[in-house]
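Take a look at the structures listed below.
No value in this document is a laboratory result; all are computed from the given coordinates. Small disclaimer: the values here were computed from a predicted structure and weren't measured. Cβ atoms are built from the backbone, for glycine too; each structure is taken alone.
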Structure I
Amino acid sequence: MGKRVTTDTLAFIQDHVLNVTDLVRTKKLSQILDSYADTKSTEIFIVQNEKRRNAKAVIVDLEYFEELLRYKEAVEQVMDEEMVRVAAERKDDVADIPLEQVIGDDFSFDEIKAEMDKIELDDEE
């Protein structure tokens, strides 16, 4: 089933999904950038190329984008710390599952070895 469309969704699409041609031919880009001046804004705009619908980007206030990146970095740091904690907790556990069972039928030893060799060559470059 598709997602429910609301009047808010339609208003967002009408006001915030922009065609790159419209940005170039009008003052819309300047208006968007001016709206970000002097205050942090959470307002975002989606820009797409009319000829290539999958060519999309987001215009967002730089201060707001930096805030989002800090959240992302904090989440990644917590995940890294949790992985280190779990690894330290399990360091003395006995690995009693054979490698063949862990990797299943998806990989052969030769494929894994070839990938490891490829990674080592990339690291040397």
Structure II
Amino acid sequence: MGILGKIFTWWDGATIGTSLWSSRNGEHVGTDAQGNRYFRSKNVKDGQRERRWVIYDGANDASRVPAEWHGWLHGAGEDVPESFLPPPKIWEVDYTPNATGTQDAYRPAGALERGGKRARAGGDYEAWSPDA
């Protein structure tokens, strides 16, 4: 993405203005496995809540924030997740992006995208008729 893309587009990472504001007013606290960077405000006045935010590496999609960082963003803990996470389990799978609206989205049998044909109902279904 060129310089114009960084100036005018917000949907694919941060704009230049957001990056400048984050570097000036925020403290970088960590990066997740997908490259998303997490920040918190540098100067918090007494009685004021600490502000936390994420700058996505790529498309701005909230489903790309791992659960532990989601909790941190919403104030569930003071420490950054990398400092207290247990090692990953053998059965844990890697992140898969939300496929809604793409060619990879789930389409059940009978969906128009799959031809609109579905299996006929079995013997336990009887169609309603207004005369009955």
Structure III
Amino acid sequence: MQNTLITKVAISRATTLFSYFGLLLFLSAWYLLIAPPKTANPYVIWAFQCLPLALFYPVIIKKHLRGHIWLCFMLTVYFMHAVTIAMSSHSNATLALIEALLVSALFTGAMMFARWQSKLSKLQNNPEANS
């Protein structure tokens, strides 16, 4: 049981890290290089999109469980943004679908990390539960 949880924690941690940094890089590329907004300052839009995510950097690096859960709550806003653009007749629909996939992967990875790490910690702190 414990070995299975250790594997699940490692996979969810890798998914979280990959999708977190992937989302930050993707949003930076989207708003600064690929399709900068024509009617607004791209750096303001980029900051509005990336800085809230960047605030979760210490949480992700230090593996704080509650921080991962709060990240999931915040990701719902990014998911709504991506789906709204993807379902409109907007020229950036493909980019928005990529964002939605990255956000979904990050949400799933972070939530599963918090769940499985919590279970693993309980098992490690309570040796009688292993038998």
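Given -27000 as the derived value for helix-only ellipticity at 222 nm (-39500 (n - 2.57) for each DSSP H run of 4 or more, over all residues; to 500), which of the supplied structures I, II, III does it correspond to? This value belongs to structure III.
One of I, II, III was used to compute log10 I(q)/I(0) by the Debye sum over Cα atoms at q = 0.11, 0.12, 0.17 Å⁻¹, and the answer was -0.79, -0.84, -1.01. Which one was it?
On the way: I: -0.79, -0.84, -1.01; II: -0.61, -0.68, -1.04; III: -0.45, -0.51, -0.86.
Computed on structure I.
Quick check: 3.1 is what I get for distance in nm of label points 7 Å out along Cα→Cβ at positions 69 and 101, calculated from one of I, II, III. Which structure matches? Write out the running numbers ahead of the final one.
Working: I: 4.6; II: 2.1; III: 3.1.
Derived from III, not from the others.
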